[in-house]
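So, here's a batch of structures to check.
Throughout, read-outs are computed from the coordinates displayed, never taken from laboratory work. Here the structure is a predicted model, which is why all the values come from computation and not from measurement.
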Structure I
Amino acid sequence: MKKIRIVVVDDSAFSRRSITRMLEGLDSVEVVGYATNGEEGIQKVILLKPDLVTLDLEMPKMDGFTLLRILMTRFSLPVIVISALSGADKVFRALELGALDFVAKPSSSASIDLLSIKDDLQKKVLQVLALKPGGYVRSSLGITPPENRTVQSLQMGKAGIGIHHAIDLVAIGTSTGGPPALQQIFSTFEQKYPFAIVVSQHMPAGFTKAFADRLNRSSLFDVKEAEDGDLVLPGRALIAPGGRNMIFEVCGGQVTARIVAPSESDRYVPSVDVMLQSCAGIYCKRVAAVILTGMGNDGSKGVRVIKEHGGCVIAESEETAVVYGMPREAVATGVVDHCIPLDQVVSTIIQQGGFT
């Protein structure tokens, strides 16, 4: 099997050595070079023609953002950002610019702490093998600030119970490539519709609050990182916290989010399957499940349960999915109602819910 050729870009000599050792622990990987800043990174990419670049964002001379823009426009290369938790907002900016994924670097530079990212880094590098050529390149999101759109008033009910619409809940599951896809979806809604949105995006603990805040700034929905006991309300979007699962229960006629620890059997966290299975029995035919880009098969069990209860299932099509893994597995179940490009997801939800 052809090896994945990687260039490591990081201004820290210790980080470069550590990342190289982790990557070379994979038989299918060859680290062909390294760079200490963006300028060197461009030179090494031209000279060595790698299949993948790992990128630190904060570097002298030319920073990671400038290099990332050049890599996306001139070289069409997949990039995995390796960044500290304290730089969460910068990570999401990098993902919007076209980075494939990110790995959370520990705040401590101690060898034992940095080695803690080994499994995550190796797994995400191997995902490159699943990419179709050019699949990781995203066009500009073209986000319209919410203040330039009209917020229409909602008739708020008791957390979705007793509200008579075709759709009272949209449940979205995604992984690799998900943050920019979700950004596009949330910024596309032209008004605050009378349904709730819940999201399980595979993400480590500590990043989802910054991600939810970022979505909230570009959306007419009220987006927040879910907390235990939050009500599922029309016009509100809850993002499952990283490293935890989000389930639902009905208390006194109100749907409430519960944040729980994952089980040993949950391969992906926050689990899309767990979220979908939990909301299916509550919302039945009034829920639309949406499976976006991502590696693996999380969501394939959940969409079956959604369909068994009469709900609608939407999957992102291969033409726009950065990684057509999760959507493919959903389609393979035979229960998907709409397999569509990302830019048609919002209009499909609106039509399916009878809001046109």
Structure II
Amino acid sequence: MPGTEQINVAIVGASGYSGEELIRLLLRHPQAKLACVTSRQYAERPVGEVFPRFAGLDLMFSAPSADQIAELAEVVFLALPHGLAAEFALPLFEKGLRVIDISADFRLRDPAVYRQYYGVEHPAVALLDKAVYGLPELYRDQLRHAQLVACPGCYPTSVLLPVCPLLSSSLVTPENIAVCSISGVSGAGRKVELPFIFPECNESLRAYAATDHRHLPEIEQELAKAAGRDQSAPISFIPHLAPVNRGIHSTILLTPSPGTSIEKVRECWHCTYADEPFVRILADRRLADTKHVAWTNAIEFGCAFDQHTGRLIVSSAIDNLVKGASGQAVQCMNIMGGLEETMGLR
């Protein structure tokens, strides 16, 4: 996938919100050609008929076939439910394609943890040690040579980018971390289910999966690595659903190490992310707002120190469909292909 040539790209499972977002981003990408978009539900129907925003686009949905995809594309995005993604990842990987998975199938390193949180055996254990975690700001060097990328979940992205440098620098302790996150309804996927229809979500703000959320072990896994530990201390993670279409806001409570100050926290962030095109570190006393990052691949975060409790309060925001899913996936593709990292994302 040389950096000066057009890249033929396929999207498997392109009829969901993440698939729609991938289509939007890749259509404006100067070096990507959408060669194949698949959907069992909408096979043989024009993309513009399913997503009217793409009216006039000369592209049809097709039924997913690994053999056909391998003939048409060099890079494949998997926008499929967990379990199903691995079924396509394995044959496509073996055919030599570069696979970027937006599902959860390759994020967790331990198949026993996958079984615990997803209720099934991992369908492609042999690929787990070949997958690179697709958080570019922390895994860029590994992504340059990756063939299989496990894109992070949206909630983990909002937590890991501000917290990992603080743990790596020992500015905060790994114990007693608490996260309260709020997501827009598109985070639940493009499906018709009672809890997510308009009359149920509108004028409503509610917590869900307050224990054992599927993103919890992913967050703990990466925080442990940042802290230099084999196993993370347990964290509290409580997600909420808000009556907005897109966006994630996370409030993260951390215990500062002795001698840690707001100035040292901000200095750590600036040193870590000085050259990162999609990281915005907020000025003193400013906290994150999803309005500022909607429809962008940016993450913004700021912090405050609570003198009353002695806790560091970190506030972060992303667009769950862009930096939390499809935009980050395109960012990974750019790195893998030796392209300008911001290509198609600004």
Structure III
Amino acid sequence: MISLENTIQRKFMGKSKENWKDLIVNNAIYIVIFSIILFIVISEPSFVSLAVFKNILTQSSVRLILAFGVGGIIILQGTDLSLGRMVGFAAVISGSLLQRPDYANRFYPHMDQLPLIVPLLAAIAVCSFFSAVNGFVVAQFKIHPFLATMGMMITLYGILSIYFASGAPGPQPIGGFDDRYTELVIGSTLGIPNIVIIAAIISFFIWVLWNKTTFGKNMYAVGGNPEAAKVSGVNVMTTFLLVYILAGVMYGIGGFLEAARIGSANNGTGTGYELDAIAACVVGGISFSGGIGKVSGAIAGVLMFTIISYGMTFIGMDQYFQYIIKGIIIVAAVSLDTKKYLKKS
């Protein structure tokens, strides 16, 4: 009897310990992130304020839109290194077409004022085209997304630089934006920054698209198992193209917003944005193993990364140390994601 009780006790205690261990390991990255945030708050209590919260939401908005774009590609077991260059291209196109008529160094000196929708659509069209090329190359020729998008990243930088240098003033930062443009992006409605409202609307749109449409179901199916999805009647090529085109739309919108947010654009705009977006997705639980990821995860990942970045700058931490911490978080997130995938396998 005693022996049976001891056996049962050891069994349940062992399971309890395993459950706690799994819980800690699976959420280790969140524990680390919240520890960093706690350290920031303790170091500078004024970090917890409404003004800081609004700044964090404002900075998160464009990153979130970009994360939605690359998030769909990651669900397809891919990645997109050309994201930053597409954002830069969209920013330069938008900025060059939306300068004030009285600005001395206009990119197009004799162009009349355009409706805001025209540069936005131009930015979306350009990014969607190049992103569709990425999707076609990956799906048709089975080239690894890392290599395909790296080639596109390099190509785009060349094309962008040529366009940037073709303006009337030559290769110099594009500024002097139309007041309508800046007000749309950095203005506010009922005390809420417009850029945050735009990001919220897009978040809802992406949630519906991923969770309530055939497109979303096909995306998860192809990401989880392309061969099984094909046998089930899913057009894999079409799914790839649509996901990559949607990513291009997000990059175009992101670049349009980013130029107005920072007040200028050049051929270096967007550099490194792909790393932040991909890292936020992975931290938010969008898995490189494919077929796994939620809109809420992307939102959480972006917010956490932005809070850390803003917070470290807020307390005056050296930028080089910030890179080290971000790098460690990214490696840890990918390692944990890989461990979960291997365990399921």
Structures I, II, III compared on relative contact order in percent (Cα under 8 Å, 6 or more apart): the greatest is III
The value 0.96 for Rg/Rh (Cα atoms, Kirkwood Rh), derived from one of I, II, III, belongs to structure II
Mean projected area of the Cα convex hull in nm², for residues 62-125 alone, calculated, reads 4.3; among I, II, III the input was structure II
